[in-house]
Structure 1
């Protein structure tokens, strides 16, 4: 962690709501910790991981509606621990803002050892002390980036962050937020279809397989993600259609064949769903590759 990175933007793996494909991230690198400030417009499913050799603690600063990280329900002020062993999925359906502290497990061995036992467990930043410390550092650096060249000031920033973190977890015992049976099943389904989705998957088939009612799945998906399961599945499939259209040769592939491959049989409905989600007709998406090739030629 030798220098601070510039702000950057990313594109989500899946778009689940209109105008929600991108987010922004600001990063400040201190000697032994990385501070990340993420803002998203919502409706995305994204893989988040702690940098290798670190343990991360994220605090939710703003949450418009529903969000779920891994198997942890989020709310404003919730502070979640996550490790560097694997990436975790983040689903939001509204404006979402969070700050994350990733600290070197070697540099902060004692705290790292204590928190590593609580992966995806949470405490509450009820007095917003952690949020205040992190946002103050961001504002100060944005106002005067040269302070990062002052070793004394940098050391003081890092010490304040880590002392605030330590005191927060000393005062509370991390725990997994409680989930209903339906919510636990919904998370299993999310992980499964995220890794392997086919046109044959329906809410009815999933309800039968997991031995729950469709209404239970409806309630669970809305509680965790803010989407009905039907809309969640449909929009995931639309993302796969979009990817196929972008990669297809317009002269050799028909939109109807690609849409049907993902279970869309009514072309009128499909076209409306696709246009509402991505802001363009599927025929425009299909032609983009050919247009780009003509420009590059």
Structure 2
């Protein structure tokens, strides 16, 4: 049997990695392009901890976008792993989206990322996000562009708003124009390569991020222990998941007084899970302590954080 993938001369396909500092809007952009929430969002660094694959398919093309953890100055082993994953995901792709924030001046983090990108051979597009928040775009945008282009050259520059969609459709159209002819890597109805259990765990972690402060969010990991349809109950999925933290004090915060906070996490997560699965869900949450897991490779691996092979 001939298993050779045939190149369709009327179909384009390729891979694009979205790279940048934390909180510049990478996950928001991926969700906007795909048209569905597959990457979680919050205003806290390290919300994205895994590379998230989003598959955008039309009759003419398929683009596989990779959302990456925000590149930052790491303070523990987990942070170093996340940075490495982000840079690795940008190797040997058809294009790199380097995303920055229009409302933040160019900083050390941006300069650090650009120093790395100068060694990449892939076309690099500068995406200036959050232009909807600028007071005077006509005056401010040229200044922002100069601050980046004096550091390195870019294939093209796009001022965008991932939140309201400004220039996003135009950006995707341009990327498709640049892609080579190729195969359809994923079925046309597939929007991510991650299983539902992974996304469910991420949605629960997102709510914990949104409802806690200081060091607590960065010490939270979530594992879905089981997920199954309930017999004799139409459209009902029963989910058991564990929220892991590093210290007993953090466990108390996640639980909240008389279990008030974990109830909020559950209520908020159930809404998004219902939208994801298209069915009702019974969500059961536990909180456990796995001491100093962000510094222990064995614990990180057990919780799903380990180096991917590229």
Structure 3
């Protein structure tokens, strides 16, 4: 093949078709009309001497040749993007750019809302889209460019993604500031007697690892309410005699309405990492956002960022 006559836009089209397995979705991703993309697919078939895709009940199925091209093509285009973006000067004070960030409601409240406001002061042309994290779909979303950065626990990060630790979180016991139970020291027995609200992200559960710890001691707490978000749990605690165990960063700024105490039993904490795809690794704007997030997490709560891949 004479590479001087090669239209590199066709390779971008092939990459999108391999990712989407649908002419309509690939056309939408590339901002092309379906007839235009179909014409490019016809040129690809002629150029490579292979049908590349055959119809199926769920869109299109790649041929063996197309499947063999998927990984090396994606890697080559990622390297090409790195070369182009590295050569482009980036100025956060002047440039317009968008970052799509996936995170749980806890991470959004505890870290990303304040981070967004701080970042906007440095980069007025920045647009941030905060989205709910879906660990099962995250790698595919990043590969397609739907998500640029994710902030979540390390068990939700696929091995193929790059990651870096931001901070370690601990749990605290909270109750409304004038809760009658706070008139005496809190021990495990009184902890179990209180009515609790707990967070079940998937909804419906009334137990957590804390209940396993209590069960090992022959104890059981009273979980009165299960909610799917920390927002709702905090609001319920502020407005009632319900109590809760929540990540410490969730309580920042609520000291007037809430009392925060150390739990009367050892409750394991957890780590929060950020993750990103190789396709964004060399992008100067994305790298700047990652570096600012590492610094912000450290300043906000003494985060530890000494492991994982470089930013």
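No value in this document is a laboratory result; all are computed from the given coordinates. In this text, all values refer to a predicted model and were calculated from it rather than measured experimentally. Cβ atoms are built from the backbone, for glycine too; each structure is taken alone.
Values for this structure:
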{"read-out": "Entry that produces 0.00 once FRET efficiency 1/(1 + (r/R0)^6) of positions 35 and 171 (r between Cβ atoms, R0 = 25 Å, to 0.05) is calculated, selected from 1, 2, 3", "value": "3"}
{"read-out": "Structure with the greatest value (metric relative contact order in percent (Cα under 8 Å, 6 or more apart), set 1, 2, 3)", "value": "3"}
{"read-out": "Highest-scoring label, criterion being distance in nm of label points 7 Å out along Cα→Cβ at positions 115 and 179, among 1, 2, 3", "value": "2"}
{"read-out": "If Cα extents along the principal axes in Å is computed and equals 54, 52, 38, the structure in 1, 2, 3", "value": "2"}
